[in-house]
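For reference, the structures are reproduced in the following blocks.
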Structure P
Amino acid sequence: MALDLYARIEEMFLDKEAADILWSKFIEILNKLEVKKILDIGCGGGGFCLLAKHNGFDIKGIDLSRAQVEKAVKKGCKCEAKDVCEVKERFEAAVAVFDVINYMNEDELKKFFSCVKERTDYFVFDINTLYAMEDLAIGTLKAEDENRFSVLYSEFEDNKLITEITLFEKKGDCYIKHQDKIIQYYYSVDQIEKLSGMKLVDIVPISLYGSEEAEKLILTFKS
């Protein structure tokens with residue numbers, strides 16, 4: 001499973017300073033909405049979940065990757081490996097942080113939004129801008145530690161960012177190769193609004209890497 005492979009190398013590539021900027025902006029937005037009970041959709045390794053918990057929010061995380069959920073639980077987050085459509089509770093707000101929306105095609109998004117609407121009053125999430133996907137994300141990234149070497153190679157075509165993940169993991173005197181692909185889809189705000197069937201409340205452009213042009217848009221929708 002590509003998501004589980006990415007879970008194994010995510011921390012090698014995570015820009016913690018950029019993550020802190022994005023997470024802090026989400027906390028600011030949630031405080032303005034005056035909500036407390038939050039569902040973190042696509043919680044990953046629990047970074048945002050933990051920050052929200054420390055800021056006084058009653059937050060629960062879900063993720064499709066069991067490997068990511070295990071990381072989040074070890075950090076002290078209340079998380080489960082499940083799809084949003086399987087969630088039974090209702091929340092004051094839901095969040096999806098760091099590209100979660102961009103990993104779904106249109107059919108998946110329609111079903112996803114229909115389930116989100118039934119479970120929350122507000123939905124706050126970020127999407128990548130065309131500039132971020134078409135100009136910034138393409139090319140090769142490399143990272144390594146004592147026992148691993150990983151490469152991400154990304155190409156953008158037909159509004160899709162296709163990233164090939166390669167991981168070499170040391171086992172004894174040998175290295176085991178793991179490889180898979182993940183796809184992100186570009187969406188405009190208008191497309192998201194039509195697919196969601198929800199009311200757009202706010203748009204916050206944000207730059208995480210010092211670019212003059214926004215790399216992300218944080219959107220707030222009301223059910």
Structure Q
Amino acid sequence: MHLHRDRIEVDRQAITAAAWIYFVLNKPRGVVTTASDEKGRETVYDSLRAAGAEEAKWLAPVGRLDKASEGLLLLTNDSEWAARVLAPETHLAKTYHVQIGAVADEAVLGALRKGVINEGEFLGVRRAETLRQGERNCWLEIVLDEGKNRHIRRMFQELGIEVLRLVRVAIGPLTLGDLAKGAARPLSRDEKISLDNAISAAGDAREERRK
């Protein structure tokens with residue numbers, strides 16, 4: 001078969017290669033990251049359809065945000081690209097703003113930076129800083145190189161601290177910006193290039209370290 005000359009048809013309809021689609025969604029709290037939910041809860045696909053994404057059913061989330069978490073979520077039908085975004089070796093930063101039910105003193109920040117063992121698994125952060133602080137709670141900015149299942153929540157659970165809100169605000173150079181809660185839009189060409197460049201740069205740095 002010659003891919004550039006032969007024509008594939010089903011019921012006399014030509015079959016063509018699917019176009020790659022990339023969407024960014026501001027996931028609200030309480031919405032589940034799944035195609036369907038046996039409990040009838042709202043899913044991220046409801047938000048995509050509301051935004052006019054007719055291709056919603058063909059898209060898959062790039063990573064996950066649990067039901068209680070909010071913020072930046074990528075969805076695509078390009079599974080190879082999604083794997084590169086998520087690969088631990090790319091060290092593509094994922095940035096979160098986290099409200100906790102405690103005052104984050106240096107002991108808390110130090111414990112986060114040192115990392116914890118939870119369920120036999122090491123959980124660490126690239127960076128942890130205080131954003132703003134009240135008398136009984138505060139907001140932190142936490143940056144991860146990779147996101148294991150319920151990574152941040154498990155870290156604070158190990159420290160005996162309640163997570164009140166958890167919002168992902170950036171993936172690499174891509175930021176949530178002013179995208180409204182529950183809204184979705186296609187990833188712009190410049191944003192896609194910026195993410196690809198960040199992934200490539202991480203790969204180049206990894207190869208350099210191996211030399």
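Assuming 1.4 is distance in nm of label points 7 Å out along Cα→Cβ at positions 107 and 195 as calculated from a single structure, say which of P, Q it is. The structure behind it is P. Could you figure out which one of P, Q the value 18.1 for mean count of other Cβ atoms within 10 Å over residues 27-34 was computed from? Traced to structure Q.
Given a value of 0.95 for FRET efficiency 1/(1 + (r/R0)^6) of positions 75 and 147 (r between Cβ atoms, R0 = 25 Å, to 0.05), calculated from one of P, Q, which structure does it belong to? It was calculated from structure Q. Looking at relative contact order in percent (Cα under 8 Å, 6 or more apart) for structures P, Q, the greatest value goes to Q.
For which of P, Q does P(r) over Cα pairs in 10 Å bins from 0, in percent, calculated from the coordinates, equal 8, 29, 31, 21, 7, 3, 1, 0? Going label by label, the one that fits is Q. Each of P, Q could give distance in nm of label points 7 Å out along Cα→Cβ at positions 51 and 187, but the derived value 2.2 comes from P.
Values in this text are rule-based calculations from the coordinates and carry no lab data. Predicted model only: the values in this text are computed from it and were never measured. Cβ atoms are built from the backbone, for glycine too; each structure is taken alone.
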